[in-house]
Structure P
Amino acid sequence: MSIIIDHTKRVLVQGITGREGRARTKLMREFGTNVVAGCTPGKGGQEVEGVPVFDKVSEAIEASSGIDISVVFVPARLVKSAAVEAIEAGIKLIVLVPDRVPLWDAMAIATTAREHDARFIGPNTLGVISPGQGVLGMIGGRAASARQWFNEPIPRRTVGVISRSGGMTSSCGYYLSRKDIGLSTLVHVGGDSVIGLPIPDVALMFQDDPDTDAIVIFGEIGGSQEERLAEHMAAGRVTKPVIAYIGGKAAREGTRFSHAGAIIEGNRGTHAGKVEALRAAGATVVDGFGDLPDAVDGVLAGLPASAS
């Protein structure tokens, strides 16, 4: 099973006529994603990769008998207007791929999403991939490589991956697959300081997925996503095994590190604090990224034979 994306979800691509929109629509369709419409103002009536293009999101929704997810490939300065249009038109999940989205724009998107009971992933995300089901965004680069790199789910050996790094999302999936571990869904939550679905929220989704046996985390210094996951674990809201690596151990005060969201304030968001919180809550935390696949393999081997 998968979370967020499967072959039944009807997907809209906003910015489909641009270079990235065209290339990633090709990836998504070839991987099995049900891309039913595209939207670029002023380009209605065209087709991209066999997908009809509309001027307005509302027109795409009407012509497609509804849209479940919109993936946004527009310049950063236009992300807010595109996301707000999609949310106000009734789409309940938006994937915001572009980086450099202004902070105030991301905050405005978050407010609009709350007002309309919608969710968004990103900004600054490579997206989501569920092997054998579909991809949202650009994980894998090409459908052929994505199929080669990422295992489909394997009974009693399937994990969900949540990452704060786009590149390491793919790396996690690749190296876990080489250990004969199946993947239900890989989610890059985005690297900015204001994001839609953070690590703890995605972990709760994996907790409810009957075919995800454990949760793998690629975390980073800065923010409190990992600490909030630890709180869910301590409270019994996340009971599936969690195996984590936290990047940024060598970073020192004043150092620029990684993403815009990797900001430490006082003692909040430190590498040591995240590791301590997760271990205290029962997570397996490895010291080196290269240790992650073996650690996951060991945890899965120790699960009861009846696990599902």
Structure Q
Amino acid sequence: MNRIFFATRRGILTLTALLIVSLPARASDTSRIVSIGGAVTEILYALGHDKEIVGVDSTSLYPPQAMKEKANVGYMRQLSAEGVLGLNPSLVIAIAGAGPKETMNVLEAAKVPLVVVPDSFTEQGIAEKINVIAKVTGATEQAKCLTAHVHDDLAALARIRAGIGEKKRVLFVLSFVNGRAMAAGTHTAADGIIKLAGAVNVIGDYEGYKQLTDEAVIAARPDVILSIQRGGPGVLDAATVFAQPAFAATPAAAKKSFVAMEGLYLLGFGPRTASAARDLAATLYPDLKAATLPSERAGNAACPE
């Protein structure tokens, strides 16, 4: 059973995701926030709390000024307690999965309030992130506006998906480890965005990420290989992927169907997710009429602060 954790000054409250989630109490002091997780930072900016942020993690790539304006506490899964607490935060907001565990234990034991935001890769999960962050920061009115934009965009996305005929079979590859593809199964952000884009994740028999054998790649018969954009060592592009013998034998190789998108945009499951899914769908289905989303129209994007 999936569980959601909210860490507070009083300890950890555990709730099942199958029940209505009780939101955490509003923090008494939001003057110095450390934001851990790209979607958390994006939502805080959208809710008008950017000025209170004193530190972000290295996945906080949107809006672009976040990494320029704020101190960097490192990668969300390799945090040091000293790096976070050294910023003298009045509140730490972290996405579920931040770590390592030892660091999170130290943060939980500190006197600074810590809120761990649930991270599920569904339409409901986006609204849940917004509402949790809004409640703890006192931005409930702004959250109503933001969640309305998200709802309208997702409804428009559903109408776009209705125009899809035969669904493409997509294989998301995170990286290659010792020549084998690390691929996304169910209950992953990649699986969620593939579905929102009106396609099928060819890996449906396991959860999370797993290395695939060559036989599994060939048997999956993906029409498209999907990945995230990255620079430096380990970069994935069409030439690199289809040079692998197993991938060369797939339908995707026959048409050189490889798609790479910016990681936070594609997998963040924040306010821009409908746009990312729309863009992915437009790439997967070139004949699809991918309309402008409501929040992208002039005068519709901003929420009052």
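Could you tell me which structure in P, Q was used to calculate FRET efficiency 1/(1 + (r/R0)^6) of positions 28 and 180 (r between Cβ atoms, R0 = 41 Å, to 0.05) as 0.95?
Answer for the origin of the read-out: P.
Assuming 55, 44, 30 is Cα extents along the principal axes in Å as calculated from a single structure, say which of P, Q it is.
P
When distance in nm of label points 7 Å out along Cα→Cβ at positions 68 and 124 is calculated for each of the structures P, Q, which structure yields the highest value?
Largest calculated value belongs to Q.
Given a value of 0.55 for FRET efficiency 1/(1 + (r/R0)^6) of positions 44 and 188 (r between Cβ atoms, R0 = 25 Å, to 0.05), calculated from one of P, Q, which structure does it belong to?
Computing FRET efficiency 1/(1 + (r/R0)^6) of positions 44 and 188 (r between Cβ atoms, R0 = 25 Å, to 0.05) on every structure in P, Q gives 0.55 only for Q.
Quick note: the coordinates plus some simple rules give every number you see, no bench work behind them. Given the structure is predicted, the values throughout are model-derived calculations rather than measurements. Cβ atoms are built from the backbone, for glycine too; each structure is taken alone.
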